[in-house]
Structure P
Amino acid sequence: MTGHTSIGLLFSVGILFHFCYCEVKCRNDEDEEVDWFILYKLPNVNNAGLLYLYMDESTNGWQLSQKEINSRSGSLGNTLKPLLDFYDRKTEGFGYMLYNDQPPDPYAAPSSFGHSKGVVMLDRQHGLWLSHSTPKFPTYRNKDFWPKNGNSNAQTFICVNFPYAQFKAIGVQLKYIHAYSYDSVVPTTFHEELRCVAQRSCLPRKAPWSSVTTLTSMMGRSFTSFAKYGRFKNDLYSSLIADYVSEDLFVKGWGKLREPLASNCSSTAHIYNVKEVKLPRRKPFSDTQDHSKWCVTSDGSLTCIADMNRERSQMDRGGGAICTADPVVGRVFRALIFQYEPCKQSNSEREL
């Protein structure tokens, strides 16, 4: 091999690695691209606080990951790799926004911003939206992306790949959510709807104070995004999502709330608060150990990974949910419900 050939080969390989290096996609534990995934991190019972269940379009339900949630080679670590690499080497044409109502130090989010947590990463072809429930995640410009405060309670995550064009609509949804962006780099050539959210410079100016839109993933799957601004002045689940379903809705929120909203059977679709969850091959755990936010219809026809709790104060805040009609997702989330709060004067709970 001549010197010129060798240099040319190395240059080609370098270019190849460069493009793979910053590939923005949701990824599984094997670092393979997936169209979407959902994670359910376990509560820290019997030292299980870093374990998580994983599901994507190919798994037909939950799988217990062999990795830990804070691993650089687990699903979250693989997915966040373009961001973590960007900290070392700025890549042209890459953008990101990290938002959290409980951001990592040195930031603090005013309560006027939405109760929402997530990551947006994109390049000029495609990107991902990762919505989750974990305070202070990801850590601020630190390759140890997992915050230690995240170990204690159960948490949920949903990641979906979208074409670049969809991030205009995603920006609009995040504007209604009024996400608190604590770290971002969004090139000036990217969608202004996303840029202004990253810069915390835009919010809805007139009614309606909610927005519902269908987003289409890279592989053509439909996801419904529900978003409400603070001036919506009502519960995300009973006053927005329930209007789009014909079945009862079971809502899982945080169990340590000052003014929780009770289960509600006053409308056609009843809203039930999930009090205990039972993951496969695990003992049930209480909503006081589970910081996740999700809901599922009684027939499993719609499942949402959400931002908000059913709490009086959160009626006045922005927030949202990413929802799927995938029947497998609906089936496995429906099966998680171990106890829920009925619509009765009694505080007793019924076991399913």
Structure Q
Amino acid sequence: MTEVCKEKFGEGPVEKWTLRSDSVSVEIISLGCVIKSIKTADRNGQSADIVLGYDDLEGYLSNPRYFGAVVGRVANRIAKGRFVIDGKEYKLAINNGPNALHGGLKGFNKAVWTAEAVDSGVKLNHSSPDGDEGYPGNLNLSVVYRLEKNTLSVFYNAQTDQTTPINLTNHSYFNLAGQGTPDIYDHEVTIFADSYLPVDDTMIPTGEIKPVENTLFDLRKSVLLGSRLNELPGPGFDHNFCLWSPGDPQLERKCARVVHPGSGRVLEVSTTQPGVQFYTSNFLDGTIKGKGGASYPKHSAFCLETQNWPDAVNQPHFPDVLLMPGEQYTHSTHFTFSLI
């Protein structure tokens, strides 16, 4: 059985929901639909919080690195903040170099969602009006977090009254040694993807779908992250790994497995989404003070953001990112925690 309870979080309307099973405890806040904490035990029975974030509401009101948040209307980058639907060009805020990122200046991560208890979890709802951050159509969406035993499941659903791009993900930063640990170099990572998307110098996919074979992006067998980051040109991983291609059936697939040998903690991720953005916290620089006053430097966490491929709205050979009136946007992702 999963215990579900709620309480106020800071001053104002924000709620904190706690989901607790025998082996995992998860805290969700209604601001940004944020996963505030995930606590699991190591092989010695010592519990630790394994996601980065803040102790108080004030941190999440700014949250410049999107710790734990649901981001949208479109996660990741849209080239030059522009796209065309049915001959009409839409312009978005430019908030990441020359591009649009994670839904804009006031994306879903800044909204206070309404929340209600459901079986073994919490359902959060949000309405995004036509023109919100430049996107067309009134969008109604929900995210359900459900904790069953050692698996946290995230279910996304949305409907629109005008054709609009949509790409939702959760932006949790994990460190299986415990948040506040200075790096993730001792983590062993596997990503079950045969191809990835090379990017230009503004992190927009070039359009090529490149096999991982004989590249540093071949993570199909477990690699020690520190060693691979030393070999990789640039600041680290911030790339989409392709889980399925246009025309493939939308099935749930196991996409990643991360092991921390020191603690024995294991994270396995499965999803219905066509991609997973593997990000190694390249833009953290130690200036953000997180839970317990911890400093979060570069490479102090990893993200596995299950989502559509970046800039899909401008790249027609990528999986379709447009939601039409009368259709349902439905995706799910499962995070399973265990020990070796």
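Taking distance in nm of label points 7 Å out along Cα→Cβ at positions 130 and 154 from the coordinates of each of P, Q, which one would give 3.0? If you can, show how the numbers build up before the last one.
On the way: P: 2.2; Q: 3.0.
It must be structure Q, since only it matches.
Please state which of the structures P, Q yields 22.1 when mean count of other Cβ atoms within 10 Å over residues 306-313 is computed from it. Working shown, then result.
Details: P: 22.1; Q: 26.1.
Label of the source structure: P.
Given structures P, Q, which gives the highest value for relative contact order in percent (Cα under 8 Å, 6 or more apart)? It would help to have the intermediate numbers written out before the result.
On the way: P: 15; Q: 18.
Going through P, Q one by one, relative contact order in percent (Cα under 8 Å, 6 or more apart) is largest in Q.
The value -1000 for helix-only ellipticity at 222 nm (-39500 (n - 2.57) for each DSSP H run of 4 or more, over all residues; to 500) was derived from one model only; which of P, Q is it? Spell out each step's value before the answer.
Details: P: -5500; Q: -1000.
The read-out was computed on structure Q.
Throughout, read-outs are computed from the coordinates displayed, never taken from laboratory work. These numbers were taken from a predicted model, which means no experiment stands behind them. Cβ atoms are built from the backbone, for glycine too; each structure is taken alone.
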